[in-house]
Structure 1
Amino acid sequence: MVFFFFLMLGGGHAAAESQLALGAINSCFLENGQISCWGNPHSGINEVPALSHPSQLSVGDYHACALAGGGVHCWGMDFFGETKVPNLRSPSQLALGPKHSCALTLDGVRCWGGNHFGQTNVPKTLAKVQAISAGGRHSCMLSTEGVRCWGAVELTRPPELVNPRQIVSGDAHSCALADNGMHCWGVNEFGQTEVPKDLGVVRQIAAGGASSCALTETGVRCWGHLREPPDLEQPTSLAVGGLHAYAMTATGLRCWGSNQYGQCGKQSKEK
């Protein structure tokens, strides 16, 4: 199964006005301080609680979390404690896997919830952590020392990365964008780690389920379970869920992939 995918617009700043976050079969959109979610009606994700000035969100299989009012607030179904937020000091980023949650705080990375593969056992580091990601059986962080992942052993071995600057995770794979290009590693059942050689300049990367995508100077490219998107007019950002993906374009939100639970139900929403 799959998860998260939290996307920041506006060049990656946490205070961006709009954000997309996709789970396995749900989608959420943060705009002008309001969060709306749609898709699977049985996950509890669509029942967004009242939040004070939400600024960031992330979605798992059956739960979602948001930064709001200086803290982390989670809702939805709670199988392994993934919505039971521990005490966190000044959280600044979120990343959700299917059944676990992670936050970047002043005290470093904290994770909670399902831990069947050790994905919440955050390794100690003295490096400054810049970004985090969470998958189905693993979690990753991007720091001044590079990319480090923990959890299922087969998912924790990134290739050589030169000055990595973005990190994302799917169900059983991860991808990073670095000076030496975009690289993916982990399970490759659907070709999700086979990065095309002709991507050119990559602006943003995204992953979810068994799919990987890149926003390039010429548009959006996807590989793995998800194939190429439909024609997109001037895409500016993207997010990938379990079996679907969204892009923000000049004409609003555009979705492709599975719509079995209505997770692609909201489109053409003007910015």
Structure 2
Amino acid sequence: MLDSPAMARGMLIVFEGIDGAGKHTQITRLAAALAARNIPTEVISFPVYETFFGRLIERYLRGEFGPLEKVDPHFSAMLFAGDRLKQKGRILTALEAGKTVLADRYVASNLAHQGSRMAAGERGVFLEWLRKLEYGAYELPAEDLVLYLRIDPSEAQERMQVRRAGNTGGDLHERDTEHLAATAALYDELARGENWITIDCYEPATGHARTTDEIHGLVMAAVDVRLARFRAIQALKAPAPKHDEEGHDFDVGGSG
């Protein structure tokens, strides 16, 4: 298991997946596991409803701007992107302080939920536009690791109904079975990208639901491998100490 050496920059780890996949549970457990190793963390969950954009997102998800099929995906995507932009300073500050930032949803959530609403022939252009907006124009940091909790949409909806004590409500995304299915399918495509690891919430061979402990074990295995690689890359980027002709280290920091 990994201990906690000093890092020049922290690692950005993101949990993705449709609602009901268990992201909140697993991010909470990962934060506790890293804290037990004395690895400083910063946890953030999107959307942040207390902000200007967050309040607009809340209205959108309540259906105040119309049913899902009537809302332009560009409009809703910009709400979620704006919400993330407002948290950019917090994320960068934590990363620069060497903290591991754990995000419950990030750019891919926007790509999946809003991209799935585009016609197939227009989807590629839309996804490219949205990536340029969030990573380019807004200069949000790219993820170092994306943990995709994969679950069947029907199972996810059952979990959400249990969570809501049988209430069949839910927000604009949650209660639309077709939307969840399309979003899950697009998540599967996005998961082929670099730095993504897919963790099935159900055992593929048997179809049995994995326990939260089993999923946590898979999360920790993925994080251990990627964190070790991330630290190795950081060490290679660190400047080598300068020496004089006799091999003594120079004091490049100056004297006070």
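Any read-out appearing in this document is the output of simple, stated calculations on the displayed coordinates, not a laboratory observation. Everything numeric in this text was worked out from a predicted model, so none of it was measured. Cβ atoms are built from the backbone, for glycine too; each structure is taken alone.
Given a computed value of 23, 23, 17 for semi-axes √(5λ) of the Cα gyration tensor in Å, which structure among 1, 2 does it belong to? So the calculation was done on 1.
Each of 1, 2 could give relative contact order in percent (Cα under 8 Å, 6 or more apart), but the derived value 15 comes from 1. When mean count of other Cβ atoms within 10 Å over residues 94-101 is calculated for each of the structures 1, 2, the largest result comes from 1.
State the single structure among 1, 2 that was used to calculate helix-only ellipticity at 222 nm (-39500 (n - 2.57) for each DSSP H run of 4 or more, over all residues; to 500), giving -15000.
For helix-only ellipticity at 222 nm (-39500 (n - 2.57) for each DSSP H run of 4 or more, over all residues; to 500), the value -15000 is produced by structure 2.
Quick one: distance in nm of label points 7 Å out along Cα→Cβ at positions 62 and 174 came out at 1.5 when computed from one of 1, 2, so which one is it? Write down the numbers at each step before the final one.
On the way: 1: 2.6; 2: 1.5.
Computed on structure 2.
With respect to mean count of other Cβ atoms within 10 Å over residues 70-77, the largest value across structures 1, 2 is given by 1.
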